[in-house]
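What follows is calculated from the coordinates using simple rules that are stated; it is not laboratory data. None of the values given here were measured: they were computed from a predicted structure. Cβ atoms are built from the backbone, for glycine too; each structure is taken alone.
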Structure P
Amino acid sequence: MPKIAEVELTPNPNARKFILKEPLTWGVARSFDSAEEAQDDPLANALFAIPHVTNVFYVDHWLTVTQDGAADWSSLLREVAVPIREAQAAEDQSQSYGANEADLFDDESYSPAEREKLRQISELLDERVRPFLQGDGGDLFIVGLEGNTLQVHYQGACGSCPSSLSGTLMGIESLVHQIDPMLEVVPV
């Protein structure tokens, strides 16, 4: 049962980041944009049962809850704290969950040059982007590469944050241009 160490504000006014004393997963991100997606995840399912919750994202020692903007955070925080405290701590089986971006690097539908480009982009994002997004209660992963279009998906607080869809996206595209100046980055 994870204990909440602290609750942090994020750049998204509709999201809060919970720092936990025990991990929920071991390096595997879990992201849910709806109650339907969360049906097989006890923690996310319990959080979506609370009115106004629109997104749940968690990995390791932190969890981000996003609301629709219609709830008062002071009362909503008390409600979401209950299932967080009741959640199971990380298990070894947690490695089997979540999208694995590394699978892209082995996807035979990409040419060797495209797989190498995806690997370089992922390393660049790991070094220069993800630590900041994670610090704000979110993350992103590469969905795929189609021609000159790199598809990325924001998670957690970043998923509905206005700055992630403008300034952050432009910054990511600028970084990606170091690898391929022709790439356009599109959130999906």
Structure Q
Amino acid sequence: MQKSQITIKEFIDKSIGEWKSLRSTHTIAFQEFENTTSNIFISYLSLDSIEAKDLLKKFSFSLNPKFAIKIIWQASSDWTNEDKSDQNDTTLIFSQKDINSGIILRNKGYAEMIHAYSNYFIDEQENLNIITEYNSIISEEKIWFISNHLRARYSLIKNKEFGSLIQTSHSSEIRKITS
């Protein structure tokens, strides 16, 4: 594999800020489609914070954490006719294996709301690829920058036992630029 030109820290540096996300989710098994609009806030979190220390205690393997981030989002969906908005947050701690790959500790998973860890790598096109194995499913995410203020995210959720595709989603994330 060719070495990429960007490190995980540089990728996250580009991601810090406030984003507006438009996501389309396709649940294959039920042939259902959902659109979600979210406001996303990504910021660095001190490794000495309570959230980071608590998360590190949840995992029994040793690693060398490099940095942590907190992601807060507020989302509204067309899934129901109710006019409601959900807010949530997650803490991620990054530990590098080498310049292009490592582990992400999560206090909440992307596909299952449990403590999880993911393997990540940055590919030759400077896309961040994240693979997470949960109890019964595998989540694969790819995030890339189209420009400095526009990110795209694609995810697949597969059945762990049979490898069958359960869900796909695509997001366009536009950075809020402050004056």
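Figures for the structure shown
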{"item": "For helix-only ellipticity at 222 nm (-39500 (n - 2.57) for each DSSP H run of 4 or more, over all residues; to 500) computed as -9000, the structure of P, Q it came from", "result": "P"}
{"item": "Read-out mean count of other Cβ atoms within 10 Å over residues 66-73, computed value 15.1, structure in P, Q", "result": "P"}
{"item": "Which of P, Q yields 0.75 [FRET efficiency 1/(1 + (r/R0)^6) of positions 114 and 130 (r between Cβ atoms, R0 = 25 Å, to 0.05), calculated]", "result": "P"}
{"item": "Computed 1, 8, 16, 20, 18, 14, 11, 7, 3, 1, 0 for P(r) over Cα pairs in 5 Å bins from 0, in percent - originating structure among P, Q", "result": "P"}
{"item": "Highest-scoring label, criterion being mean count of other Cβ atoms within 10 Å over residues 50-57, among P, Q", "result": "P"}
